[in-house]
Each structure stands twice: as C-alpha cells, then as structure tokens.
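Chemist: Each structure below is given as structure tokens.
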Structure I
Amino acid sequence: MNILIKPVVTEKMQKITDKLHKYGFIVTRDASKDQIAKAITTMYAVEVESVNTMVYNGKRKSRNTKQGLVHGKKAAFKKAIITLKDGQEIDFYANI
C-alpha cells in the first residue's frame, strides 16, 4: 500500500517549508487525508497536524516536430500539503 509517490522539492515549496513548516507530496489519487497522514507518520516518524489535498487534471500539450504537430497529454495527479506540529521537521536529504 504505497500512498506516497514522491515529495515535491521545488524552490516555491522550499520557501513554504521554511516559513510555514509545510511539506508537499505527490500521492495516489484515491488516498484519503487520514491515509496520507498515517503514511507520513510511519515513514518519517513525525506528528501530522493537518493535511490539505489538491487534484490536478491532466493538461493537453502539443509540440512541433519534424513529423509535424504531435499531441499528447500530461498525467493527472493529486498533491498533498502536510502541516507538521511545532518542533517537527522532515529531512528529505538524510537518506542520500
């Protein structure tokens, strides 16, 4: 039961993490907030205060190639923003 797909490690998410102690994760689309909180607690050994989720629909993309115009679609995904209790933090780079 792998609910967490990957953490969101971008400059914008890093600023939010530094100021508000919130962390972003890409999760499976059918995961509930309770399941996400339990997965974070077991994987990183931290206490979760709240979970906010967003579902992004796939977008149509097109590009020009030598063969002509190629159409495609980006995959849909669900993102979860995790707020930890005071004094808790997650270090993504500790296992490297």
Structure II
Amino acid sequence: MNSFDIIKTVRVTEKGTLQADKFNQYTVVADRRASAPQIKRAVEELFKVKVTRVNTMNVGGKKRRKSTKAAGATSDWKKAMVCLKKGDKISLA
C-alpha cells in the first residue's frame, strides 16, 4: 500500500481541533489493514512532519435506518491519533 491508500482523511471535529491546539495531536482516518508504523511513515511522507507517537483503534460502524424498516449499518473504520513533534503542524486549510 502506498501513503495515499493508508491515509484516507484528517478528521476535523471540535474535540480534534482542541487536541491539535493543546497537545499537537491530530485524528486521521486510516485503512483498516494499516499498522501504526505504516501510518507513521505515511503521515511523515504526506505532510512533511515528524511523528512522535501513533495510537490506533478500530471503530465499529453504527446501525442506521433511512425511511424504511430495513436496518443498515455504516462501515467500520480505523482511527489513528497522531502526535507530532513540537513545532510541527498539519495545515487543514
């Protein structure tokens, strides 16, 4: 897998924005098959920053229903919390 396959997007949420300002930590949606070292290399390559720590978790999809009785579900995904070296930032603009 290349870096573009591993890192899907950076999640921009209220909590994530506070973590980025306070702890220099960003939330990334990654491929479910990717390991923490692969995510670290991909973030360093794509955003030209130095990563100090990566924590990952698998997030299960939620049950959803849209105007029918039949239930569906959203997809499972992998969340990675990426902590950057002091002074480095990921530009979200």
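Every read-out reported here was derived from the displayed coordinates using simple, explicitly stated rules and does not represent laboratory data. Keep in mind the model is a prediction, meaning the values are calculated, not measured. Cβ atoms are built from the backbone, for glycine too; each structure is taken alone.
Chemist: Given 1.2 as the derived value for distance in nm of label points 7 Å out along Cα→Cβ at positions 32 and 48, which of the supplied structures I, II does it correspond to?
Modeler: Attributed to the structure labelled I.
Chemist: Can you tell which of I, II yields 55, 27, 24 when Cα extents along the principal axes in Å is derived from it? The partial results should precede the final answer.
Modeler: Working: I: 55, 27, 24; II: 51, 30, 22.
Going through each structure in turn, the value belongs to I.
Chemist: Here is a follow-up. Out of I, II, which one gives 1.4 for distance in nm of label points 7 Å out along Cα→Cβ at positions 8 and 56 as computed from the coordinates?
Modeler: Considering all the candidates, the number was obtained from II.
Chemist: Quick check for you: by distance in nm of label points 7 Å out along Cα→Cβ at positions 24 and 72, which of I, II is greatest?
Modeler: Numbers: I: 2.1; II: 4.2.
Evaluating distance in nm of label points 7 Å out along Cα→Cβ at positions 24 and 72 on every structure, the highest lands on II.
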